[in-house]
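Engineer: Some structures to go through are shown next.
Derivation of every value follows stated rules applied to the coordinates shown; laboratory data play no part. Model, not experiment: these values are computed from the prediction. Cβ atoms are built from the backbone, for glycine too; each structure is taken alone.
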Structure 1
Amino acid sequence: MSARLACEHGDLLIVAEGAARLSWTRTGPARWKPIGLWPSRHEQTEIADRVDAGLPMLVVLAEMPTIVPMLTEELLDAPEDLLSLAEFTGYLAELRIPFLGWLPPELRERGRRFFEATRRRPQAKPSVTRPPLLLDDPDHDAPHVRFARWLRPGHPPVEDLVPVATKIFLREDQP
């Protein structure tokens with residue numbers, strides 16, 4: 001029920017931001033319930049350590065805001081941190097996943113600015129002629145963290161993006 005949202009390749013980390021951050025568990029034959037958000041506190045600490053160490057990270061943005069509709073009953077036994085993100089209207093609920101909530105504030109804001117700046121750009125061309133990714137420019141303060149905008153339908157295939165991400169960061173390291 002969840003797509004892969006992070007991929008490590010050597011020192012490189014590729015992360016997809018979006019609805020796939022919500023973890024689910026099966027509670028019956030056709031029943032699921034949300035159990036948490038990626039990253040866990042431990043994983044968030046590891047990511048912060050990677051950022052502080054200057055290790056390369058590509059964050060692929062697909063949507064904003066990320067709103068996951070669900071039945072109210074699916075949230076009955078959900079953890080309190082998920083309940084605090086939900087808005088209930090009768091039998092339905094909307095869970096709002098904080099956009100880049102796992103990144104330090106300055107990187108979160110940079111990612112938000114990039115997303116907003118590219119919000120209308122993809123519609124300028126027919127979908128078959130659009131590249132699958134738009135890439136931000138390197139930032140002087142944190143060139144090892146780059147943002148990309150996923151322009152195809154569905155969840156970004158983080159494992160398939162390893163060659164692209166490797167090329168992005170190798171190019172920066174070249175004299």
Structure 2
Amino acid sequence: MDQKWNGGTNNGISRLASCTNTYATQNFQPVWYQGPPVTNGLEATNLAMDQFTQLIRDNGFRLASPAKIDYSIPSPVTSSTIRGETSFTQTRVALSFVINPIQLDRGELTNITFSGSMFHAWLHHAGFQDPKTTSYFISEAPMCVMRSYQIKTPTSPDSGFYQFFD
């Protein structure tokens with residue numbers, strides 16, 4: 001927010017938007033979106049963050065079901081961490097998640113891994129769909145978070161991140 005706010009001019013580009021704009025090339029729009037085509041990762045990030053703000057507002061003003069955090073071990077057991085359902089509406093969407101408790105017990109996983117996984121689940125709530133492949137906005141944006149907005153490297157392949165998406 002501070003990066004986009006840019007000292008009050010509101011014309012800045014966040015590190016998230018810059019990173020996502022570099023790598024995302026497909027599926028920039030949520031399923032409910034009916035505006036002009038979103039053509040790049042920067043526009044998609046701004047749209048997604050505006051949507052997130054709306055969902056937080058709806059939840060805060062009780063315009064959506066209360067957000068809950070549940071836990072469930074997936075069957076069959078997978079490496080996913082946090083799951084959120086894809087929403088087909090723009091507003092009044094609960095921000096509930098289902099967390100895989102097995103993953104929370106893994107000491108080698110960092111908070112940034114969980115943050116990226118939660119962001120991916122939230123993007124489902126915001127109406128974005130995916131196959132877990134490179135170039136899709138819903139995969140690239142959370143991977144940017146998980147890489148701390150750094151460039152991709154061969155030592156950290158995308159498949160290492162996809163395993164935490166559901």
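Engineer: Computing Cα extents along the principal axes in Å gives 57, 40, 29 for which of 1, 2?
Structural biologist: 1
Engineer: Consider the structures 1, 2: one of them gives 17.0 for mean count of other Cβ atoms within 10 Å over residues 7-14 as calculated from the coordinates. Say which.
Structural biologist: Computing mean count of other Cβ atoms within 10 Å over residues 7-14 on every structure in 1, 2 gives 17.0 only for 1.
Engineer: Next question, about the same structure. Suppose you compute helix-only ellipticity at 222 nm (-39500 (n - 2.57) for each DSSP H run of 4 or more, over all residues; to 500) for every structure in 1, 2: which one lands on -7500?
Structural biologist: 1
Engineer: Here mean count of other Cβ atoms within 10 Å over residues 47-54 was calculated and came to 13.5; which of the structures 1, 2 was it taken from?
Structural biologist: Matching structure: 1.
Engineer: Matching task: 19.9 is the computed value of mean count of other Cβ atoms within 10 Å over residues 79-86. Pick the structure from 1, 2.
Structural biologist: Structure of origin is 2.
Engineer: Ok, one more. Match the computed value 12.8 of Kirkwood radius over Cα pairs in Å, for residues 71-142 alone to one of the structures 1, 2, and report its label.
Structural biologist: This figure was derived from 2.
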